[in-house]
Structure I
Amino acid sequence: MPLKSADLLSSLQERGLEVSPGMVPVAWGWATVDRERAALDFAPLRFRAAPDEEALGASTSRTTLSDSTVLVLLEPSTEGRLAAALARHGEGPVAVWLADPVPDSASASPSRPTAIGGRARLLRPEHPWGPFVLYHQPVISNEPTVRPAIDADAEAIAALFTDEGYPAGPSDIRERLSRFSSPFSTVRVAEIGGELVGFVAVHAMPRFEHGDRIARVLALVVDAGVRERGIGHLLMSAAEGIARETGCAFIEVTAGRHRPDAQHLYESLGYDAGIATYLRKRL
């Protein structure tokens with residue numbers, strides 16, 4: 001399979017795509033009927049789940065090529081543009097994201113979130129089967145942000161959880177998100193440049209011995225590639241904010257003995273390991 005931008009561009013041009021000089025590709029879209037199989041074909045490149053590409057009607061995974069451009073695997077999630085492109089061309093490159101403003105004369109779709117972060121406008125092709133051009137509006141800030149989790153995050157959360165040693169699929173995560181959808185049980189995710197890089201799950205439960213609540217951090221996972229950027233601190237701060245908003249007097253978290261790095265993080269935030277003894281029994 002081609003791994004260079006020049007080869008991908010040549011393949012798209014053979015399919016009828018016109019790219020003007022000076023329009024720099026920031027990402028390529030590779031259509032496939034099976035992203036998992038396509039990812040294996042691209043080995044040793046490693047793909048990570050990305051948000052759905054709404055403009056094309058596709059679920060996505062992404063990786064970075066040697067020249068720093070992004071390769072996005074596009075699998076049709078609905079009948080529509082991408083499905084038509086696969087029927088017309090077969091698997092292969094069908095889309096290109098360009099770091100260039102949409103021409104005034106261009107007929108383009110509304111701006112939408114995109115699989116590579118930021119937002120993009122799809123230039124409506126002459127033919128419904130593509131090839132497709134998306135004018136990319138990059139995220140201005142690369143600072144991490146935190147927001148509530150949504151169903152579309154399920155694949156990225158599942159990938160992070162699996163990497164951490166807790167295998168889970170997107171359907172598992174969607175079911176858990178449905179259970180964590182109240183003010184007292186919630187999930188927050190951290191993003192950098194539109195890419196999900198961590199999450200925290202929090203549950204606030206009433207105490208019987210007092211009239212308040214106590215919050216518990218049930219899961220905290222941060223992408224290994226960004227663990228020196230303060231994402232864990234940011235997510236724990238969000239968890240503590242949730243605890244305060246729900247009337248909790250305390251917040252607690254468990255750190256396994258095999259995770260000294262996690263225990264160090266919690267202690268650096270003021271969590272005291274000497275307050276109580278944690279006991280557990282498997283049922």
Structure II
Amino acid sequence: MDRINGEWKLISHKGTEKYLKKKEDDDFNDIIFMYSNQLFKCDKKYLTQTQMIGTQKVSEQKTAFNLKSEHKGIVTTTCLNYNKLRTVNTRRIDETEKVDDVEERYMDADGHLVIVNQLYYKFEHRYTVLECARVYEKVKSDSDRKESIKDGVVGMWNLIAGRGIDESRQMDNLGKWATGYLLKFSHAQIFNEIQMQHMDIEGNVLKFNFAVITEEPKYTGTFLFDNSLVTVDGEARIVINVKDDKLFVTCRKNEHFSVAVYQKRSLLL
């Protein structure tokens with residue numbers, strides 16, 4: 001399975017809406033399930049699967065082959081089943097009911113990565129199965145990331161999901177990404193700068209700031225890196241990526257990490 005190593009982007013999917021509805025996960029995990037790239041590192045002992053948005057890791061799972069592990073009541077096992085990498089997460093509800101969440105990854109004849117997810121609900125002696133499939137192709141170059149972030153970020157955005165945002169409200173540099181704010185970006189090309197307005201839900205401007213975009217990393221300020229907008233402000237690092245009309249803002253300060261997901265608004269305020 002060495003061919004699975006590397007980064008992959010989604011090109012098609014089937015049955016995902018019904019699967020996610022049945023799984024009843026939160027909005028953040030549903031968005032990451034559908035919009036993140038998959039980064040794999042597989043050797044003879046471990047499988048590491050990372051969800052990527054642009055250059056940022058938003059979640060990561062590492063499992064050992066043929067060994068059980070348990071976290072928050074969920075038992076996980078990973079094995080190589082013929083030509084498929086199979087991970088099973090089992091959650092027992094009571095003595096008569098349990099849920100198996102199975103994910104299998106394999107390479108098809110065209111060199112695509114196929115990820116099949118299955119939910120097995122067992123009640124007494126009866127099983128209910130729901131399945132979805134996603135097909136990925138390998139990310140080969142920066143051109144696979146499509147339009148420039150300087151163009152893609154332009155527009156009005158409102159928050160739809162996030163993780164770690166409540167803690168961010170208490171932190172000066174990161175609180176501006178919290179719930180209740182709208183973001184509006186514009187690109188002043190003549191000055192090569194990104195202008196950003198922080199607004200409340202009524203559209204009132206709370207804060208305006210801009211950043212002159214450079215191509216070189218800086219110890220403070222905003223710069224371009226691998227089609228991401230990176231802002232370094234003291235101990236905080238804020239990275240902005242755009243994918244399929246979704247704006248992803250990852251914030252790190254000391255040991256704190258948060259991700260906010262925004263959706264582009266079609267109507268102007």
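Brief remarks follow.
- Structure from which 0.55 was derived, FRET efficiency 1/(1 + (r/R0)^6) of positions 190 and 214 (r between Cβ atoms, R0 = 25 Å, to 0.05), options I, II: I
- For -2000 (helix-only ellipticity at 222 nm (-39500 (n - 2.57) for each DSSP H run of 4 or more, over all residues; to 500), calculated) the corresponding structure among I, II: II
- Mean projected area of the Cα convex hull in nm² - structure with the largest value, from I, II: I
Every number here is computed from the coordinates shown, using simple stated rules; none is lab data. The structure presented is a predicted model; accordingly, all values stated were derived computationally and were not measured. Cβ atoms are built from the backbone, for glycine too; each structure is taken alone.
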